[in-house]
Structure I
Amino acid sequence: MSDNPSFDMKPTYVTDEVLEGLKKLPTATVYNAVRYFGSTLCVCEGLQNFTPGKKMAARAKTLRFLPHRADLKTDTPTGENAPEYVAMGKCGPGDVLVADLQGRTQDVVAGDVKLLQLKMNNADGVVIDGAIRDLDVLRDEEYGLIVYATARSLHGGPTVAPAEEDIQIQCGGALVRPGDVMVGDDDGVIVVPSWMAKDVLEHATEHEEVENYIKEKIRDEKVAPGKYYPPRPESFEEWRQVKKERGL
């Protein structure tokens, strides 16, 4: 991998292999790699993992909510063709529904009945810039969804309604385009642009290996972390040589 890859920045399909690789890394390490490649506003601020211990790396299927208004309601399809059902219908294994509710904590993306569609499609979960409802039902009935949201709420949608799907949205202040990768753990959730995902994985994987090697040296030598941390260019060169010697 080049230190400064030339991206064409066109959306691309992120493979399951890349997703699985990203799941093995701390989200903080992935975050540093995304910033290394120039995407600084990638954190979905204010969202927390309501399914602690579960790690996410999944392709984004987007849904945008807009403020209630009579003409919007008239123009928006209903029933099976409603935007939320179309968006959830596009989610399968390796996909996550990402919803922009403008951070309104009294508005929810859906309850257990609507989210049943994600369970039936074996989708990975939901990332909501807004609230989640019926979380206990999702757990008790083993929906298997990873849930990131700003809050829990008893309300439905008093101020906003699902209006558009498969478009670019914001989530916690970060841009999310369809097909981007949402990576999260208990620290939080970030957006990895699809065209950057493979290079981010390679960079973050090596960085994590180097940090683990540095921790090994600190423990063996019983020294303060500052002797080797943060990693320097020579740390990477040393690790590459050690890795070769160990046959890794």
Structure II
Amino acid sequence: MRLEGKVAIVTGAGSGFGEGIARRFAAEGAAVVVNDIDRNGGERVAGGIVQNGGRAVFVQSDVSRSDGVGILVETAIGSWGRIDCMVNNAGITHRNGPMIEVGEAEFDRLFAVNVKAIYHSAVHCVPQFRRLGGGCFVNIASTAGLRPRPGLTWYNATKGTVVTMTKSMAVELAADQIRVNCLCPVAGETPLLPSFLGRDDPETRARFLGTIPLGRFSTPADVANAALWLASDEAEFITGTAMEVDGGRSV
């Protein structure tokens, strides 16, 4: 049990990478606050963890809002008395297409969910981590922040920001024994994939897969296994990294 006794919050855990992370953390002994804006997905994941003998509670909230993140931290402390890991996984994208066709409201929402939510998590988690003598953030960035694809300019920009935020947070918080790392997955079989592709047809998929040397999309298990290591004591000397989980895409 690599996370025995630890408490984690996983945002956007009602599907995709977040679901994989929440389930893997619980299987390794962590108590998990499962967050999603979608009640059906979040309750399904939390319920499945509990049915399998794990510890989980679902909280529906919007992490682009300070109170939406605050309630997650309050739930972790109220339920289990501590928080050890904050996984900032919740994310959205715009549909693949010309950058000037993305409306201002969609642009603002993109940065609110993908970037500002991490700011909110720092405001609410750092005081608790300091009180407890340490903790860790695992931010989910993307290969989009390292090797941008045309048609996803504003999404790419949010993920590039996540990488830079992660490194700066790591340096600033190191004296408090707070580790901050991020994962950079290549696109996976998640609800966001059709928007990344623009056109979800065999030809478009084949062209996309042709840019990944190992020849497949990422999976929730790929991302969950990497997040598990970063959250565990095995990675106690690792901070400020942007770990590529991408089948060689970023080489």
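Bear in mind that the values in this text are calculations on the coordinates, not laboratory data. Since the model is a prediction, treat every value here as computed from it, not as a measurement. Cβ atoms are built from the backbone, for glycine too; each structure is taken alone.
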*Which one of I, II has Cα extents along the principal axes in Å, as calculated from the coordinates, equal to 50, 39, 34?*
II
*For structures I, II, calculate relative contact order in percent (Cα under 8 Å, 6 or more apart) and state which one comes out highest.*
I
*When you work out FRET efficiency 1/(1 + (r/R0)^6) of positions 59 and 147 (r between Cβ atoms, R0 = 41 Å, to 0.05) for each of the structures I, II, which one comes out largest?*
I
*asked:* Starting from the value 0.94: which structure in I, II was Rg/Rh (Cα atoms, Kirkwood Rh), for residues 27-90 alone calculated from?
replied: II
_Read-out distance in nm of label points 7 Å out along Cα→Cβ at positions 187 and 235, computed value 1.4, structure in I, II_ = I
*Looking at structures I, II, which one was helix-only ellipticity at 222 nm (-39500 (n - 2.57) for each DSSP H run of 4 or more, over all residues; to 500) calculated from, given that it came out as -13500?*
II
